[in-house]
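Some structures are shown below for you to check.
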Structure P
Amino acid sequence: MADYKKQTRRRGFLLHLVRSALWKEEFASFEMPSNAVRSLFRLAKEQTVEGLVSESLMRNNVRLPKEDAFQVYKINRDVTESNAIINKALSELCVLLTENHVKFVVVKGQTIAALYRVPEMRTPGDIDFYCDEQNFQKAKDVIAKNWHVEYEDDTESEQHVAFSYKDVTFELHFCLMKFASPSNQRKFDAYMKESQWDKISIGDVEVPILNPELNILYTFLHLYHHLIELGVSIRQFCDLAVLADHLQIRKDLLETMLNDIGFMRAFKTVGCILVDYLGLPKEKFPFQLSRKDRKHVGYMFDIIFEHGNFGMHRRKYEMRSGLGYYMDSFKTKLSHYWHLYKLSPKECRAVLALDVPKKILQAVKR
């Protein structure tokens, strides 16, 4: 019981600092001992919010031991520098593809970071962008010719090809979201095909992005897919909160899309975390939230804090290969789908009936 209470306080303190960074919530300065600082940043790293936590501590003048204060400053500086490097690479990508008349759209990542109160404090990842079937091969050829990159050999990927340029990882998607349900796949692909892109300025370059409703929908689906599969970090929830705070959403259109693919309950449960724990003003979330919507929040939190960013932490198997890893992952996924089944029953049924048998067969063949 004592360990559980300690763990709950630790998680609550992290969320308190994250909220302060997201919305500039001020709090009174206090003193932190070295062991508490290091414990905090171990958790922040697992949740990919080191930059937000460092900004919150520095802005609120939290008193730290000298060595720890230096480390917090270094984390702050490193996250800033990483964002600058990735923004430069993104700028080069946009210029290259635009000059070669390749139609594309950039998702997640830096396009959401640009909306943060302090953009350079969002811990960055890779650059994801999408081209439809008319532009995908052209984009590959243009990038290979001009940047002299080699695409990673990943014949099992059903969504993208990856490459590295100037130490930045890129994922070029030919399928933005993979569903187990064929009807959900058709509907989402139709949303993509019928939509007009928006733009956002990052530095001195205009970056094509999804329209507000599709941006919210895709960011949520990406988050929820990883949450229910193996795990996801609190950063992904921060991204969705920032989008909801900034975007002018046509509620009726978003509601129609969520109901059509059977994810409304899951979206509202995630919304409870955004409002109740990350401080998103409730009027900024597009739908009313009820006690029923909060029923599965506790289980979601267990997934988030047990497995961390994309399920990378506290794994039994370090290497993401081999029969042992796949069987362990299968047990984790089955538990998640069982507990969260009611939040997206249509897709869950398709996963259990179609996707899981296919993955088991693939694991056996390995």
Structure Q
Amino acid sequence: MNTWRGFRIVSGADQVARDLGALAVVPASKVTPTVRPWTVNGIDPLADPAEYALTSPGSTPQQVVNLTIGGDVMLGRRVATAAARTGDVSRPLRAIGPRLKAADLTVVNLESTLSRAGNPQQGGDSFAAPPGVVAGLRDVGVDVVSLANNHTGDFQDRALVETVRQVRAGGIQPVGAGSNYTEASRPVVVTRDGVRFGFLAFNAIGETPRAAATSPGAFELRMPPRTGPLNQADLAALTTRIQALRKTVDVVVVLPHWGQQYTHDPVPAQRTVADALSRAGADLVIGGHPHWVQSAQFSASKATVHSLGNLVFDMDFSQQTQEGVLLELTYWGKTLKAARLTPYVIGADFSPRVVSGARAEAILADLR
């Protein structure tokens, strides 16, 4: 068998997908997210096909949309204190900002309220960030934030509602929380280059109140390990919304806040729920909360990542809580063509920076 730079030369995309040590030259039409494209001079042939050095007969796709999803962003507590000393409350986002802004559509989980209008509900683990961080998030290209997590309610109802209002007023779409159940469960739809992306988010950890008909909170799914056994009525309500959204958009993205903290292993209920969401029509199920990266699964058209890890946080008590990955996806029209997991490490200044080499490989190994 022929080899090049240690890679085995094979003849098709199917063989490459099955063999991490294989390399093949194939037309882009045959490539799926299970194959990693080879960059030339830093240009990705799927993310930026018009600039790629190697071409084959056929037209360049008319619609190329790059979607980036990041992990848990906590801009309060020591992160806020350190950033305030610089005069820029969004300072921790600046190092990785160009990477976020390069995407056509960027999404993160905002795990801090933007108001202290009520009493702290979790003591020293009550997270409130300065309202000015919304402008910073927008500056680095964030378009959608999930508020379906266990800290959106840290300063009670008024602060939660004010947080939703401030995010929206800052030009970012909030999803997963609101002044009542209707608002909290309502999807967000964003169109890029004619491709419609629909987002739903839910909290399975508790602590933030469950949104009700006339009271604020998060869209909730009760499930292990934190909020009891898997509640079939909650799951049915979620899958019904996915099925309805599936009829109106091209790509359905579900953002769960779930799982067990400080482990790389999803609890069994995460896999059960992810499978149910996929069957209902979800294309992407991308989770948060464990503060460590957790396993990822990709097929030709769908992806599940149980946890992307922390993106900005002050959990500097372990190596794993300072590691994470960006999920960078490329769509050609409605078709998912590429999925890249880009590792980073959070520094002493609470800023994430992309890493390569042995450290990157070690982070990625925790997702396999």
statement: From the coordinates of one of P, Q, helix-only ellipticity at 222 nm (-39500 (n - 2.57) for each DSSP H run of 4 or more, over all residues; to 500) came out at -18500; that one is structure P
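Thinking of P, Q, which structure, once FRET efficiency 1/(1 + (r/R0)^6) of positions 187 and 235 (r between Cβ atoms, R0 = 25 Å, to 0.05) is computed, gives back 0.35? Present the calculation step by step, with values, prior to reporting the outcome.
On the way: P: 0.35; Q: 0.90.
Answer by label: P.
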- request: For the read-out P(r) over Cα pairs in 10 Å bins from 0, in percent, for residues 67-210 alone, a value of 10, 38, 33, 14, 4, 0 was computed from one structure; give its label from P, Q.
  value: P
query: Between structures P, Q, where is volume of the Cα convex hull per residue in Å³ highest?
result: P
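Rule-based calculations on the coordinates, nothing more; no lab input. On a predicted model such as this, the values are computed, not experimentally measured, just so you know. Cβ atoms are built from the backbone, for glycine too; each structure is taken alone.
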